[in-house]
Structure I
Amino acid sequence: MKKQFVYLFLFVTGILSLNSCSEDSKNPKGKHPSSGGSNEILIITQNLEQWEGEIGDSIRAAFGQDMPVLSIPEPEFNLVNINIKSLEKKMFKTHHNLFIIDINKKFPKAYTETKKDLWATPQMVVKINAPSIEAFIGEFEKNKETNLELFRENERIRIIKSYASRFKNINVVRDLREKYNLEMNIPKGYQIAVLENNFAWIRKETTTNSMNILIYTVPYSDTNVFNPNKIKQSRNLLTKVKIPGPTDESFQKISDEYIPVQSRRINFNGYYATELRGLWDLENDFMGGPFLSYTFVDESQNRLITIDGFMYAPKQKKAVMLRELEAILWSTKLVKN
């Protein structure tokens, strides 16, 4: 209980500070900008028993799971619980991720409602209506992956919108468009380290971390190029040559001895793609961190494109920074000639 109160206090304090800066600011659609912390979902229950009981257990197991393939586990989302009555307050109603529970015998069966930008923007509201706890859990379990993906997507949209309005690196965006016919929303702070015909390396270096984006293309051959093992092999061949370490004969490679690379087939902005998530380290040196990549085909130019993000942030939490890289990669669009 004490821990929950501390989380709620910190959440409210953050929202109040945000609202004090933008109380009267609205976007062109007439809706307030959404608020809340990064990688955060507001869970709205009808009573505390729901949060502390079987309903809360199911929600925490699904939405509070660890971010995939981090060497030190971190939750993908931070969950903050409030009572439904508190939703009347603007500081909660404008949160960017809302999950609402409504259990009432008036509902003949359980069903899920989803709304984008209901009270603010960008915002994702997911509501499950159910006649009983058992019916709620059945409906929740059936749709938990779909709903989780909705919150992930909204986090990416929120990050990119913040960059697009004030923090886009116009020069880097222009160079990528002219060189590769790719539109990417690159924030300020990122600079081009390498720009070649079929390879680019964009990075942001600070005293505490390094954020990196790779773009590489090859002629498209056949569907075997979507095989995760093929993509891993291609990445290792490329980073051995293109991403040297700080010492002689050191270079980056995929590290999957203890934590296997995760892969899945996805719809990536309308393109069939393979997503990889895993860890990298250095051959002959001692650095490492997480990476993620998306591989898809540009049919108009018969080329296979891989966009890859990796980071190095020793002694720092990585989930929020990894989400930033994910959002940048998901901003990729092909530019038509």
Structure II
Amino acid sequence: MTTWGLAQAASTKPPVIDNPVYAHPARLVDIGAGQRLNLYCLGSGSPTVVMDAGMGDSMISWALVQPVLAQGTRVCSFDRAGLGFSDAARRPGTPVNQSEDLHALLHAAKIKPPYVLVGHSLAGLNVRVFADKYRSEVVGMVIVDGSHEDQSSEGWALAKPGDKAKYEQGLKDLHACIAAARQGLVKGTKMFETCVGDTDDPRFSPAINKAQETYAVTERWQAAVASERENVFYASAEETRKTRTDFGDMPIIVLTHSPFPKRSDESQEERNLKTLSWEGLHLRVAAMSTRGINEIVPDAGHYIQYDKPQVVIDAVNQAVRIGRTQSTRR
């Protein structure tokens, strides 16, 4: 999902997020062969918190929590390849590739472990793969309404007839957006509305909205979003299934959105089954650690870091405290 999918009714109140760092690259770091990723770090101390945004999102996802967390330790957010201000992706957007990119980024930026990883949505897969590949470098994970490798199989079992065909058609349409971006997406056209959406988000300042629009019309951004969406229920899920399911006593805190209301095209029983499925997947992740916790966050949608930032802050600080103790015992 893109940030603009969260746009609410316009308000006369000042924008919640107006930090100019999100209107331009913060620090472009070469991760090899001239490919650069955008990195933004605040604070000092150890372990370093590393925050990975959801599908198609930039590091602005963490704007309400990163400055607060940085009062206690170093906190870094970044744009994955092709997204935000980072250079185009050179490989498919799967957890293995993206965790390797992140590891290269941290190494190139001289940000040493240990790390507490924070992943939203799609990045819930990424942080688990990273923690599996580089286990000795990770002392905690916070997963914010994260994707799960089994959500597609469970989801399709509960879906209505035709839902999967519509989803797969949507994936095909993504390639039309890549082609349109190559030719030039123009605001006000049907293709712009389809491929980019509403970029006038009242959560952000005009300068930030303009910056996001500038990169969202590029071929690199459209291609990165398409790759993540194409892979999330397929290659990305398979890569995640191959990782460990036992992280010992590493703190794993899983935050889950509050139950969504019933849609007009479903019964209450159908909605309840979908809610139980989502919550059950998150319980499985929390069970991967003897210090695993799953918390259902009241009055929060999928973007808990926007709706209830303090809950995310508290969860990360808890993981940092435990991780700090564990790392000193090594």
Next on the checklist: If helix-only ellipticity at 222 nm (-39500 (n - 2.57) for each DSSP H run of 4 or more, over all residues; to 500) is calculated from each of I, II, which structure is the one that comes out at -10000?
Outcome noted: I
Item to check | Comparison of I, II by mean count of other Cβ atoms within 10 Å over residues 85-92 - largest value held by | outcome: II
Item to check | Comparison of I, II - label where FRET efficiency 1/(1 + (r/R0)^6) of positions 157 and 245 (r between Cβ atoms, R0 = 30 Å, to 0.05) is highest | outcome: II
Item to check | Highest-scoring label, criterion being mean count of other Cβ atoms within 10 Å over residues 181-188, among I, II | outcome: I
Next on the checklist: Once relative contact order in percent (Cα under 8 Å, 6 or more apart) is calculated for all of I, II, which comes out largest?
Outcome noted: II
Checklist outcome for this item: Re distance in nm of label points 7 Å out along Cα→Cβ at positions 93 and 237: value 5.8 computed from one entry in I, II; matching entry is structure I
Checklist outcome for this item: Value 44 of percent of Cα pairs over 26 Å apart, for residues 53-204 alone was derived from the coordinates of, among I, II, structure I
Item to check | Cα extents along the principal axes in Å derived as 58, 48, 42 - corresponding label from I, II | outcome: II
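Bear in mind that the values in this text are calculations on the coordinates, not laboratory data. Please read these numbers as outputs of a predicted model, since none were measured by experiment. Cβ atoms are built from the backbone, for glycine too; each structure is taken alone.
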